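K.L.:
Each in structure tokens, the structures are laid out below.
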Structure I
Amino acid sequence: MGIAEFLDMGGHGFYIWGSYGTALFLVLIETFFVGKRRKKAQEELEQMEAEFVRVDNQGING
């Protein structure tokens, strides 16, 4: 069995490798968007923590 036969997959290679390619592409895109959502959530958390400290300090001093 040569590499060409393996890639052809008995005539179904286009669909099989296309499916693998599509799945890989979607996993990479999802990984990218998860990273963006994580960064946004981290920024929001930092803002909420800063606001909490500000309000808490006003209660102590005011």
Structure II
Amino acid sequence: MDVDLILKVAGVGMIITVVCQIMAKAGKEEQSTMVSLAGTVLILILIAERVGDLIITLRRVFGL
């Protein structure tokens, strides 16, 4: 697994956490929820290709 991918996910997570906390303190809980959801979708997009590669490798190993 690439360390680069791990660092990207960690960086996005930290940025989203800080932005959500700032927005929650400002009284914008709904926007904070949307930012959190957008961050989750972004991380899922980042790892979707790796999950696809994993499935292909498992199929090849088990001959499915």
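K.L.:
Could you figure out which one of I, II the value 25.3, 81 for Rg and Dmax of the Cα atoms in Å was computed from?
P.N.:
Computing Rg and Dmax of the Cα atoms in Å on every structure in I, II gives 25.3, 81 only for I.
K.L.:
Out of I, II, which has the highest value for distance in nm of label points 7 Å out along Cα→Cβ at positions 5 and 53?
P.N.:
On the way: I: 6.7; II: 0.5.
Evaluating distance in nm of label points 7 Å out along Cα→Cβ at positions 5 and 53 on every structure, the highest lands on I.
Each value in this text was obtained by applying a stated rule to the coordinates, not by laboratory testing. This is a predicted model, so every value here is computed, not measured. Cβ atoms are built from the backbone, for glycine too; each structure is taken alone.
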